[in-house]
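Readers should treat all values here as calculations from the given coordinates under stated rules, not as data from a laboratory. Just so you know, these numbers come straight off a predicted model, no measurement behind them. Cβ atoms are built from the backbone, for glycine too; each structure is taken alone.
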Structure 1
Amino acid sequence: MKNPISISQEILCRGKRFSFSRIMIDFGDRRVIRDLLIHPGAVVIIPLLDDGQVVMLKQYRPGPLSWIIELPAGTVETGEDPRKTAERELLEETGYRAGELVELFKMYSSPGTSNEILYVFLARKLIYEGSSHQEDEAIEVIKVSLQDAINMINRGEIIDGKTIASLLYYVNFVSRNRDLAGKVC
């Protein structure tokens, strides 16, 4: 099978952080047009306290028009290293600074409609310094045990995709694997 080639991209709208474009892809035997959200990337942080609790957020989100429970996250600024984004967002949203920050994995959030890539970090050895939420954010910091967070996913109380994927990855591939946990943690 021949690799498709992007042959044109037209920016339809530019927002504060994102753009919306129309892209034409040549598959060799046909050309297709798709709409695409152009995104600079984002980070997700799993902040683990020494007692095993996860620092999470209850945050009002405009997409679902409701409060959701999620892990701290944020958009990568132009030219910013995702690790710096994770450090910045963790402190801004939770008030904690990580003594140890390790990238676990990366994933596309919605590859059919966006080029956004999410970098998932584990933050440990947390030190509380005080939060400074941005003016446009409505956030409540909450702490739950890892098992309670998994139970909340199972009960449908946590419905944020990046949070679900990140926590399940951690539980299934990091915390249960002593060899990997020693390298990561």
Structure 2
Amino acid sequence: MTRPSLLVAGVDEAGRGPLAGPVTAAAVILDPAHPVAGIADSKQLSPGRREELEPLIKQAAIAWAVASAGVDEIDVLNILQASLLAMKRAVEALAAAPELVLVDGNRCPSLACAAEAVVRGDASVPVIGAASILAKVSRDRELERLDALYPAYGFARHKGYPTREHLGALQQHGPCEIHRRSFGPVRKLLA
């Protein structure tokens, strides 16, 4: 494994919009000597394609890490701050310390190294696209696991997003432990 002259990590999150479950972030340092073809914004890839790319990214990366902020943290901090916290945790969990972190979006978490925000970076910067894929695959798997614990809500299908099915289940059953109480549709039901 060759070490690039500057260790650059890409960071992205998945799960800011859902009404349930954690927000998950990934940090990836790709090895320029081992590019992974097909990396793109995870939202532009099918679930199957993300699943195919995930092990290739992990195998080719110099370092990668996934971290999250839970529902309680989201409700206390707000979703933006919880997303930044998950990103910070992912960067700090990397086995190699990056010298520069490129973050998808317009804000950076507080880090010990230089960081730059890149709007739509998941679509234009491969290392951020790689992070978006790892974050999305990890979060989707977590919602599939939570679906087994809370089968009435359909989390495996909608991943916690406010679909018609999910909103109907919320109306019928009320919120469960993994619902974000600070989010409007859940908060209304609790009022």
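When distance in nm of label points 7 Å out along Cα→Cβ at positions 75 and 123 is compared over structures 1, 2, which one is greatest?
2
Have a look at 1, 2 and say which one yields 14.9 for mean count of other Cβ atoms within 10 Å over residues 19-26, as calculated.
1
From which structure (1, 2) was Cα Rg over 2.2 N^0.38 Å calculated, if the value obtained is 1.04?
Derived from 2, not from the others.
Using relative contact order in percent (Cα under 8 Å, 6 or more apart) as the calculated read-out, with 21 as its value, let me know the right label among 1, 2.
Among 1, 2, the structure yielding 21 for relative contact order in percent (Cα under 8 Å, 6 or more apart) is 1.
Assuming -6000 is helix-only ellipticity at 222 nm (-39500 (n - 2.57) for each DSSP H run of 4 or more, over all residues; to 500) as calculated from a single structure, say which of 1, 2 it is.
1
As an exercise: percent of Cα pairs over 18 Å apart, for residues 11-58 alone, calculated from one structure in 1, 2, equals 59. Which structure is it?
Only structure 1 yields this read-out.
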